[in-house]
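Computed from the coordinates by the stated procedures, all read-outs in this text should not be read as laboratory data. All values derive from a computational prediction rather than experimental measurement. Cβ atoms are built from the backbone, for glycine too; each structure is taken alone.
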Structure 1
Amino acid sequence: MARIALVTGGTRGIGAAISTSLKGAGYKVAANYAASDEAAKAFNAATGIPVFKWDVADFEACQQGVKRVAETLGGPVEILINNAGITRDTTLHKMSFEQWNAVIQTNLTSCFNMCRAVIDPMRERKFGRIVNIGSINGQAGQYGQVNYAAAKSGIHGFTKALAQEGARGGITVNAIAPGYVDTDMVRAVPADVLQKIIARIPVNRLGRADDIARGVLFLVADAADFITGSTLSINGGQHMY
């Protein structure tokens, strides 16, 4: 029986590539989203992947959302991809508490909310795969992104701690740290700035969403049970450590 996978922020950008790649690999996939109903409907129509709307920053909404996914797909979530994220970029002396808090809640607290909603069934079944999407900017920092860098850095620490808790119970927890990927978020960067970014990437191109999706497929496989607590950097060589 196909394993059930849930991707947060799974209808656009990197999340959409992860969702479709998982479906193509034979998993039963649910895609969460929070913002655009129109984009979610278009994604569902194009892929046949069921979509579920809730705010991953809301603990109770995550509990109910995961329950709906399990009821709809016919079983508990065995694979969780925490991909949902937002930016509210500005320098610290101009940053409001709302800009700070929105990014921390959506990008980091959501990992707790979602993992808490799936961890008990994973422990009972002695199987689980969790992949948290971090960022190169959580590893190296980035000017004007103290909120985003803090949240993504927190994801990497969260991953290592939870990996230790799940290891003996058949639950692996890993992170992927993408570099600059050709998504709507990156395309919004001014062209001259974007060219400077590409010039610092040794492979001389932006990443593609499918580059990240291939990493997810590797980490969620049944055979990947000896890989846990790791951070896989997929950034074209821009940051190595």
Structure 2
Amino acid sequence: MRFTVVSFPGSNCDHDCVRVVDAVLGEQATLVRHTADDLGRPDVVLLPGGFSYGDYLRCGAIAARAPVMAAVRRFAEGGGPVLGICNGFQVLTECGLLPGALGRNAGLDFVCDDVWLTVEGQATPFTRGVPRERPLRVPVAHHDGCYFADDDTLARLEGEGQVIFRYADAAGRPDPTANPNGSRANIAGICNAAGNVVGMMPHPERCAEPLLGGVDGRLLFDAVRGVLS
């Protein structure tokens, strides 16, 4: 199975994603630079975390206009699975593949901690088969992770099952105090209407092997592998 990991200037989790694919899953990972106009022939595309173009404009805004994103858009519009993690989530909203926007954390501080997530909404390639009866423990590391959408968009996301990750307490209960950044409705991740494009703020690649203190993040990578195998 072939994964393409897109690397922008300032990406810092691209090699983390490559390691998960190569060393943990035993699949094939290819790193593609922001200047490329072709993704090769991937089965899955990953947009990693980091600070693309130094976040000098808005997080993800310049990366969203990089040449490679035309190829990402074609892949997504053809039904290919795309996962944007942290900065990758920001890029997906800035290029219009996902609705809403990511802004400064409510506390205006960088947050680096473990959080708990509930998995809900429609079954995407990255969540199909992931157990919904227990929360997942996944790390976050961001300064601009506050998800915002207007009331109409938020109602549509909720109504159509496009909210797929939500911050919760360790028992899986909705709790505003478990929200690390002030995101509306405790939203930690969403998908597009078709369900093949997913953006999430927490970092599953940082908890995909026991050495890192947890393996809950591996469930998302195993899910997409199971769907496409």
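Quick one: P(r) over Cα pairs in 5 Å bins from 0, in percent, for residues 81-192 alone came out at 2, 13, 23, 27, 23, 11, 2, 0 when computed from one of 1, 2, so which one is it?
It traces back to 2.
Out of 1, 2, which structure matches 3.8 when distance in nm of label points 7 Å out along Cα→Cβ at positions 73 and 97 is calculated?
Structure 1 accounts for this read-out.
Thinking of 1, 2, which structure, once helix-only ellipticity at 222 nm (-39500 (n - 2.57) for each DSSP H run of 4 or more, over all residues; to 500) is computed, gives back -14000? Show your work: numbers first, answer last.
On the way: 1: -14000; 2: -5500.
Answer by label: 1.
With Kirkwood radius over Cα pairs in Å as the yardstick, tell me which of 1, 2 scores highest.
Structure 1 gives the largest value of Kirkwood radius over Cα pairs in Å among 1, 2.
Determine which structure produced the value 2.9 for distance in nm of label points 7 Å out along Cα→Cβ at positions 57 and 169, calculated from the coordinates; the candidates are 1, 2. Walk me through the numbers on the way to the answer.
Numbers: 1: 2.9; 2: 4.3.
Source structure: 1.
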